[in-house]
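Quick note: the coordinates plus some simple rules give every number you see, no bench work behind them. Quick caveat, the model's predicted, so the values are computed rather than measured.
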Structure I
Amino acid sequence: MSRRVAFIINSDSGAGRGQVRWFRLRDRFPVDGTESRVLFTSEPGAAVQLARDAAREYDAVVAVGGDGTVFEVASGLLLSGVAHPVLGIVPVGTGNDTARLCGIDSPVQGMEALHGTRSRRLDVVRIECQAPGAPVVRYSLLYGAVGLIGAVVKQTTPLVKKIFGQRLAYPVGAARAILSYRAPPMRVTCDGQTWEKRFLLVCASNAELSGGGMRLAPGARMDDGLLNLNVCEEVGRAAAIGLLWRISRGRQFSHPKLRYFTARKMTVESESPLEVQADGETIGHTPARIEVLPQGLEVLVP
């Protein structure tokens, strides 16, 4: 099938190997008979605007990178105002959970999907929060969160990713983060129910996996119109390590300090601004509103 395609390549994905991987793929799988454009970005946030512009000119916009690149491209597509934006994914990052959940297990499969006719409509997480000087809206496919995840993102540095690889980078980052993190007070409201406490983590997931394969939301589906929420109260550091391990393994159903349930929207407020994360990227600070948009984006699949 011939379609006009724009590729957005994150040169820094996969611990800095994204651009090299792209050139190898381009030579093996040329997009014959297809009008295409290749755009490179290595600056955080830049892919949002690139995708926003490309959505108006091309039939599909392809994220070549990891989950952070997919998040930025998806956000750009949905901010473009185009009636039926289409996302392609070529996974060359450290954590490729979005691709894996879409049945794209390799960069080769991602390239092959561009020639086919199959697609899947996925729910999208709409996140509205604050950035310096103005509110910001972004769209994620995996999760939106406030709390410990922000520290985990900072501690999962490019060096950690390079040394520990896809499976261990984020668990190692989490262990490093817990050593210095203190749970802040928050006001959390989910579908009309409100809690005011110190929370270690507040996370709304659209998918079962994130963070390079961590099973943060067991049973979550990307097409059920629901968010799966982890709302975790403050615990001591030793207990936090054990609790985070349980969460990452999908075993959070019986812990007294953790609520795990489904909802369609959530708000998080705090006296001091707290960072808001989406799919491994920091996008702003609280107050934040997180809600699900059922079947909000079409994704090309093998």
Structure II
Amino acid sequence: MKKFPVFKSKIVLAPMHKVTNIAFRLLCKKYGAGLVSTELLSANAIAKNNKAVKMLALTDKSEKPVAVQIFGQNTEMIIKASKKLEKNFEIINFNCGCPSKKILQQGGGAALLKRKNKIAEIVSRLVKNVKIPVTIKIRKGFKGKENAVEIARVCEKSGASAIIVHARTVEQGYSGNADLDIIKEVKQAVKIPVIGNGDVINGDSCKKMFEKTGCDYVMIGRASIGNPFIFKQINEYLKTGKEIFQTKKEKIDDFFEYIKLAKKYEIFSISDTKQKAIEFTKSIAGSKKLRKKLNKINNLEEIEKMMKWLLIN
């Protein structure tokens, strides 16, 4: 087992499909995320040098420390991919919790929760073959077979450096309430660091997760979409008990900074820009009108005009 790093903040960014690209990660890092992560990447695709997936593994030294999250169920391909990735990352996170039907059908993600011996094989082999810490993301389990504690123990015994627990069942997906008790049970069952994940949307809910579960770190997912400022907001609340908020101008400035970074790292696209315009302005008055107009816009200049219009209205 390799020692899990200590971060400047105990609030970390969750891997999210089509969200946690390098431009977004850099904004989260700017606002105080202790650790950022790539979106979920296919180990098979990385092992086979798939160019599109390799682009998703692009990193920059200014975002360090950064984790790469991978999925798969073929041990040799997982190791091959991890050896290709480790030089650019501080942590490899292996996913055993994704509820996506597509990934479940491949035998990856949360499907592995039904195969504890397979998880033990993958984790132990992975730990032996890479030089950086290996963490595992799990879920509460399947309905009627909530085996997060058992799986966490298997991962610890196999050499994992930390466990991330999304406190919902596979069937829940991202609906319903997260069960903080399962994070607490995992924390009490293992000696390695435990990262809690689920339903943290502000400083108060983050503080409650720490207090109710005893977890070592808290992972922020959906609440950060279009809102990288949440990391500064939560860190400030935990430090002082005060809620801080962004102005409309600051939110829109973040959108423009995102576009600048997307261009710099050559990941810019109009479809992503339109989506980010929606995400970054979600809580701003007049954003509904913006969303309707965005459907008819297909160039950056018009999107920028719309954002500037929103700023003065």
Structure III
Amino acid sequence: MIRNSPFVLLAVVMASVALATPAQPQKLVPLRIAVHTAVIGAADVIAILDVEWRRFALGKDGRDAMIAGALDINATATTPFIVGLEKGVPYTAIAVNSLFCGTNHVVVLKSSDINSIGQLKGKRVALPKGTVTEHVFLSKIAPAYGLKKGDYEVANIPDSKDRIPSLLAKAVDVAALGDPFVAAAEHEGLIRSIENYCKYDTLPFILTATNKIIKERPEAVVAYLRGWLRAVKLLKEQPEKAATIYADDQKELGRDTPVAVLDKALRRMRWEPEISAEIDRYLAEEVRELIAAGQVKAAPDLAKGINKELLRKAMAAR
């Protein structure tokens, strides 16, 4: 397994590709896949067969790699997905990676006297700029406690792994943070969560593919989705086994986190792959919010930016 390469290369076994005949050997069709460093990437970690991969701490960074032609498939939050569509990024939503609100927290040092979002007046908050995590905090969470722009200072810290050191150094007072970083730091007695995002937003994470790969090799995308769906099934039906596999991957990153801690983190995720009518409504509502906030100028054509058929084919073929 080769790490730190410019992209993720996933070899997908094309055993059921329509072009193959029983007499032909199975073919490996390479797809370049982004793998998220947070638990959002767990299904990909479990599904991967043979990879050269570069990890991404933010879905929007994977999106930018797609723009550069370095990736075929990437998962990203709804805010950068919509912004990308509005700017003409040639990609399409093909599934919902997860709903991750339960694993996205507002955290403080364990010794902090802050117990509520309402206490953040005059405080410094670590957020990843241009993400749905930032958007929901600024537009929903802070206002719910009567906080407005200027009441607190925002520090842009893109990578989750850098936010805990910033807390420990007292460079920030509070941070938005996702798992496995939350679960691991809680286990080590460093931080505590004062709230997760679920009261305010379900936080869908959108699985996207480039229009080029969908047009030229749709069967490869379907094959990838089949393997990914098997991983999602394992996460839902055998979470402890999935956590064990994920723990092995974390060890390769230098994070020797107990399986029980990762199991706790993974169970806070919701794995609901279909782009449902509820997700359609969610995206339409966020478009309106982003226009009102000045983050996009005009509504992108969501109908053209979504393909539900590839997932249907993958689910039918399982």
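Here relative contact order in percent (Cα under 8 Å, 6 or more apart) was calculated and came to 24; which of the structures I, II, III was it taken from? Could the numbers behind the result be given before it?
On the way: I: 21; II: 15; III: 24.
Source structure for this number: III.
State the single structure among I, II, III that was used to calculate helix-only ellipticity at 222 nm (-39500 (n - 2.57) for each DSSP H run of 4 or more, over all residues; to 500), giving -8500.
Structure of origin is I.
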